[in-house]
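Each reported figure results from applying straightforward, stated rules to the coordinates on display, with no laboratory input. The structure presented is a predicted model; accordingly, all values stated were derived computationally and were not measured. Cβ atoms are built from the backbone, for glycine too; each structure is taken alone.
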Structure I
């Protein structure tokens with residue numbers, strides 16, 4: 001089982017709605033916001049660290065799109081972008097049985113019973129040559145067919161099958177065969193009586209005689225009389241043969257003759273098992289699609305009778321099946337969260353799978369787990385700092401590529417150690433990584449921050465979604481997005497459409513407040529674009545460039561350590 005290491009991301013219904021208005025999102029984006037460089041880089045490095053220090057496998061994953069700065073770091077060191085995982089919600093295709101045992105409608109009940117016994121299963125799907133589901137046959141249906149009610153004696157005698165199917169069920173020897181593939185009703189008669197009694201049967205039921213499968217041992221007179229009457233099939237039991245004269249007579253009269261290895265009672269019962277499955281199967285079954293969530297299927301099946309459910313595609317092709325037990329088991333998916341510890345920022349479905357570890361440098365959120373887990377949360381400038389320090393503590397040196405990736409995430413999140421979140425540990429780790437990656441922090445910063453303007457190269461919706469976090473404070477729910485730019489010129493050129501987009505996102509997502517922090521990495525100052533009710537906006541005490549819309553935040557570069565504490569304090573005052 002692969003354990004996926006997932007960076008931060010926010011899931012909300014507004015993403016697809018907003019993007020569809022102006023800029024269609026690539027299918028892989030789903031409804032998840034895009035992680036930043038620290039998140040992506042720490043996921044890549046932690047997957048490498050875990051693989052080197054313990055049993056795996058581990059896979060770095062991402063729950064959103066990349067951006068030019070992430071691309072610049074990864075391309076510089078020749079590292080591939082992590083696999084996209086937009087949703088980890090357990091789905092039926094993850095729990096269904098794929099290695100299916102099926103039969104065709106022309107299989108015999110005997111063959112179906114043998115499969116059920118060999119594989120210890122309850123239900124056999126009946127499919128055509130294209131794997132399209134035609135029906136199901138269960139051990140209970142077969143039992144009802146093979147052991148019918150005793151008050152329906154005639155029902156016990158009739159079978160609908162072919163002579164060749166009877167041969168297969170018995171493992172019989174063919175002495176003479178007429179139209180062996182034709183499926184037809186046959187009346188099974190055990191001729192364990194004197195010739196006079198057999199004659200009475202022939203006289204009373206002439207129709208049944210011509211469609212009869214007569215089961216008899218070495219009673220030559222019964223054999224010859226059956227052939228004279230023109231029975232459909234003569235079954236000789238006990239492995240006994242017939243005389244050449246009797247066989248010649250059967251050939252002349254067009255009567256099929258086979259030899260069963262069993263006694264008469266066993267032979268008669270086994271012939272009943274030669275009934276084609278198509279005549280016994282049920283066409284009533286409950287089907288689901290492979291992408292339906294396990295949780296929704298649990299609710300839908302809670303009051304249903306079947307114990308086994310079919311999984312099919314839209315064309316009716318059988319893909320798998322599952323039982324109630326399958327959907328009641330805990331999910332086998334395991335994930336590690338890096339650069340976040342709040343479910344509101346995690347990949348969709350994270351609350352329904354097993355979170356086994358968290359590595360983060362943000363405030364504690366709402367995460368709850370069923371069992372104790374490894375939880376690493378340190379007050380440093382980036383998650384990459386924590387992962388790099390884990391290498392040092394373990395006495396390991398990352399490769400140049402992984403060292404460079406760690407360096408890129410650290411510099412991006414601390415603005416090359418200029419952010420107020422920067423600690424002595426960040427400085428020590430960066431110095432260590434410089435020697436591994438073969439370049440200085442300033443050179444790495446040039447690679448990252450010269451990769452182009454995010455504001456100029458993205459739509460307003462993308463800019464707001466690129467690095468967005470959702471918070472809850474008391475009764476308030478609010479979002480803060482952040483982008484780093486080299487100067488504010490591109491922002492001022494596009495501030496009006498970005499303001500409109502911020503308003504739109506706040507309305508669709510039903511937020512009390514939304515903000516975009518635009519940080520100039522050279523001047524270490526920021527501008528704050530806001531959208532919210534007047535009572536909330538008025539609580540902002542920074543200098544207003546455009547009151548109620550844009551504010552100047554000199555010296556503010558950290559969303560986590562500077563802006564978030566200020567806003568939560570303002571919101572508390574408003575609540576009070």
Structure II
């Protein structure tokens with residue numbers, strides 16, 4: 001191995017572009033393009049992320065030994081051509097234009113690199129989409145060997161795959177191919193229930209507990225055939241994704257005897273029941289895939305990636321058949337994580353025999369892999385924009401935050417390195433007291449500007465997790481749900497309530513983070529992963545005997561998580577957040593000039 005072998009991983013052109021720097025097998029920086037462009041799930045070439053990755057590590061592009069792309073463009077083009085030929089009802093001219101546009105816009109990686117980074121002298125390597133997922137799941141895991149299961153919408157042809165990882169090596173053993181896709185099945189129901197495909201799937205998951213799974217057999221009898229090994233056959237009469245720009249055909253409405261819900265339309269109980277039903281169907285499919293993965297690999301450990309691996313309700317079901325200590329899921333399981341997998345795959349591709357893969361529980365570094373700002377940078381921005389603020393030591397700051405939380409203030413945290421992946425884990429978070437029964441609705445409607453039914457996650461001190469939740473293991477990335485302990489629940493019968501009536505029922509001692517099925521998508525917080533966030537929760541616990549805070553991402557609906565201090569200030573000004581913490585600075589909404597608050601900070605660029 002070279003003394004300093006540096007790899008740049010890239011994902012782009014489909015969903016959630018990102019860039020990752022790996023040096024000698026260590027993940028240094030991982031960034032999503034959306035955080036810079038403020039365009040959610042931005043799929044463009046990640047110029048900003050690449051440049052920031054280089055800047056954060058004081059590298060030049062000429063020092064990069066290899067650029068690795070997360071999928072094979074030629075193989076993907078092969079699927080597009082064959083799909084258009086077989087399924088599309090468009091005329092030949094339309095088909096040709098579609099194929100030509102894809103080729104020109106998305107098969108030009110080398111040309112982009114050559115024209116924008118002329119001093120790059122390394123090689124460019126392409127890995128298959130599901131191999132990149134597999135690498136993102138296995139290489140940062142603490143396991144010497146493991147089964148690897150990837151489930152998403154579609155890569156080039158693969159929609160799910162099973163592999164095995166051992167030491168530095170990964171072998172893919174099986175793949176399920178397009179158009180049969182568990183991810184696209186779930187996305188189809190996401191669209192039918194009125195949410196946006198590729199971003200609204202977690203809303204469908206959150207809606208499911210409000211309903212009853214009356215339609216499971218109807219779905220299995222008409223839409224999807226599930227095999228014992230988890231593979232599926234989709235009845236394409238119900239779908240349109242192979243030949244059009246929508247996911248579903250009119251047969252969906254005919255089958256369920258209800259029209260597709262429009263975005264922002266009323267969420268009728270029937271949509272809740274449909275959401276509940278497809279969630280159960282997905283659970284059956286994934287459990288079958290997990291069992292088959294462990295069987296054909298003869299492994300005890302399991303690594304997972306792909307967008308479906310972000311379904312934390314499914315993951316909780318998996319933890320019933322395999323101990324959670326033996327499961328490792330990539331926190332950035334979607335396409336952003338593909339860049340990470342490609343970078344790691346590229347490193348081991350070059351250094352397979354000469355490098356021993358380090359094994360520990362924190363190769364992912366808590367997923368705190370993004371940008372970080374210094375206090376002097378922040379002070380300059382605050383002064384230029386005439387904000388009133390106070391500076392505190394970390395100890396003083398955390399004590400003040402804990403008191404403000406008890407006073408029912410909603411606080412935005414901007415500190416340390418930004419998280420990589422869709423979850424805020426205490427660095428770019430909005431936090432609040434979980435004890436108020438109206439806090440969930442208040443934060444959804446007045447802070448996040450999103451649907452009132454959406455649940456919030458509890459961040460709990462790792463040492464006290466099992467006092468409050470049935471889970472007695474670590475869950476640092478919000479990838480598992482867990483039931484709340486019975487001794488913490490209120491004595492109520494939710495069967496007396498229907499649909500969103502359940503929202504207004506106080507279900508536990510921490511109602512703001514208790515979902516309607518008495519579960520929570522929890523984050524366990526340790527001193528080692530994020531001491532400052534741990535200390536804030538600890539100080540709140542010392543004052544209240546509650547070792548838990550509400551933790552949600554620092555953004556509003558439709559926008560990415562904040563990246564820069566200016567992003568944070570804009571979100572602070574435009575919402576009902578009471579307090580903003582920028583590293584050691586605390587900014588109170590009540591102390592600010594009204595004219596400044598009304599300015600929205602739009603188009604303002606500090607010197």
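Some notes on this structure:
- For 1.51 (Cα Rg over 2.2 N^0.38 Å, calculated) the corresponding structure among I, II: I
- Structure responsible for 21.5, with mean count of other Cβ atoms within 10 Å over residues 178-185 calculated and labels I, II on offer: II
- Parent structure of the calculated result 3.0, given that distance in nm of label points 7 Å out along Cα→Cβ at positions 402 and 442 is the read-out and I, II the choices: I
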